[in-house]
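Just so it is clear, none of the values below were taken in a lab; they were calculated from the coordinates. Remember, predicted model here, so these are calculated numbers, not experimental data. Cβ atoms are built from the backbone, for glycine too; each structure is taken alone.
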Structure I
Amino acid sequence: MPWRNGLGTTLEIATDAAAPDAPWSWRFSIADVPTRAAFSALAGFDRWLLCREGAGLRVAFGDHPAQPVPHANVPGPALAFRGEDPAIGEPLGPGVRDLNLFAARDRWAAELAVAAPGTALPPADVLLVHARAAARVRLGGAEHALGPGDTLVALGAGALELPREGPALPVARLDRRG
């Protein structure tokens, strides 16, 4: 689907929308970032960003120096910012794709981070695990195999466990507010 600003495209992986064109309060997606461009404004939403493919991505907020976007294979938190903050993304070469989480801040407490092998995470209302390469995870005691590019989407999910042997994995967690 095209970006709101028309400067790129997004592959929507998962959302809570009731129908394809219905409004959503959270969305998990992959976007191609072919050129330097302003981010679409999304007032009332929080955003998280990881560089999934390519040499890297930087994001500048107003007059502040550009910040590097963490890579989706390196354990740690994603770049987090408010959807209404003016931001400009700049790919550091061709073939840059990013992984995005959007959440309406009045409805969801959310986060996106890259979990290291051997990590255990508590249950969540919504849990999304994205595999860049083949991986196995345990969710609520059941084992799941993920192929390259697969995303496990679990609602009312139990605890998540990543095996000690395997890749670091991007994990989005959302819990309802109130």
Structure II
Amino acid sequence: MTLQPGDRVTVSAHKADGTRYRRWQATVESVAAGLVVVITHVGHQVEDIDGDFTSRHSIRGFYWLDRGHNLLEAYTADGTLEQIYVNIASPPRIEGDQIRFTDYELDVSLVPPHQARIVDQDEFAEAAVRYGYSEAFQEACYQSAQKAVVLANSWVARGMPPSPPLQPGP
């Protein structure tokens, strides 16, 4: 299946051992060479290994098929950009109506008006031990994180994802 704008997809994030830890439904906003952009709205349901929850944010997610990270724009209900968040992760795999990636636990966060910073280094260190990340792999993840800091600091957010169209009544 080739993804098209308007398609519903399931996005799933996995640990390095393949365990799915988070999953949610999203709508494809756009597809370009090597990039799928999806959106969700405030109130979407998230299945999480630690307990399902209802999101307080509208999110636009950018999934590059050839990059070791993905980027999320998180908006509050009133449309304010709350955070740019970059997961250091495997390039996503598109399988039918599924977007799947492995999260390596190292992240970059930008909360306006501050500059981006690398976060979750303790979680990454724990994952490195638990999953046996090599020194070379850990270095590659930190290099990706440094690039993600530059990306986040120069990122121009697209604005609050548009609300879904109203469904016609009976």
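Values computed for the structure shown
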read-out	value
Test item: relative contact order in percent (Cα under 8 Å, 6 or more apart) calculated as 22, pick one of I, II	I
Cα Rg over 2.2 N^0.38 Å - highest-scoring structure of I, II	II
Value -6000, calculated as helix-only ellipticity at 222 nm (-39500 (n - 2.57) for each DSSP H run of 4 or more, over all residues; to 500), assigned to which of I, II	II
Among I, II, which structure scores highest (criterion: mean count of other Cβ atoms within 10 Å over residues 36-43)	II
Entry that produces 21.6 once mean count of other Cβ atoms within 10 Å over residues 108-115 is calculated, selected from I, II	I
